[in-house]
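Please treat every number below as a calculation from the coordinates, not as lab data. The shown structure was predicted, so the numbers you read here are calculated from the model rather than taken from an experiment. Cβ atoms are built from the backbone, for glycine too; each structure is taken alone.
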Structure P
Amino acid sequence: MSIKYECQDMFSHEIIETFDTYDEADNFMDAAYDMPDWWTTPAMTIVEVDK
């Protein structure tokens, strides 16, 4: 088993994207919130999972 990091919708827990490292997931969230239409991006959290 390996550890993965999922960006999930904070409220529905829908998986938005899965990454190999925490830094990749964090960079994804940073880029999403830096978009000009950032208010359309769902509130996200990073969750560590075993896959």
Structure Q
Amino acid sequence: MSTTGSHDPVDIDRENARRAAVGLGVWLALTMAAVLLLLLFGSSVTGLLI
């Protein structure tokens, strides 16, 4: 298997770690937004379903 580019394995690991951190940050932000929306509008949503 040939490698293309001049990336060092450490650079690749750092790039993967950065992507994972960004992904986890986005996931955390979406989760917190969903919890906040449920806390604010939970009773209204329950009223629509019942």
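Quick notes
- Of the structures P, Q, the one that 14.5 was derived from, the read-out being mean count of other Cβ atoms within 10 Å over residues 23-30: P
- At a computed 28, 53, 17, 2 (P(r) over Cα pairs in 10 Å bins from 0, in percent), which of P, Q: P
- Structure from which -30500 was derived, helix-only ellipticity at 222 nm (-39500 (n - 2.57) for each DSSP H run of 4 or more, over all residues; to 500), options P, Q: Q
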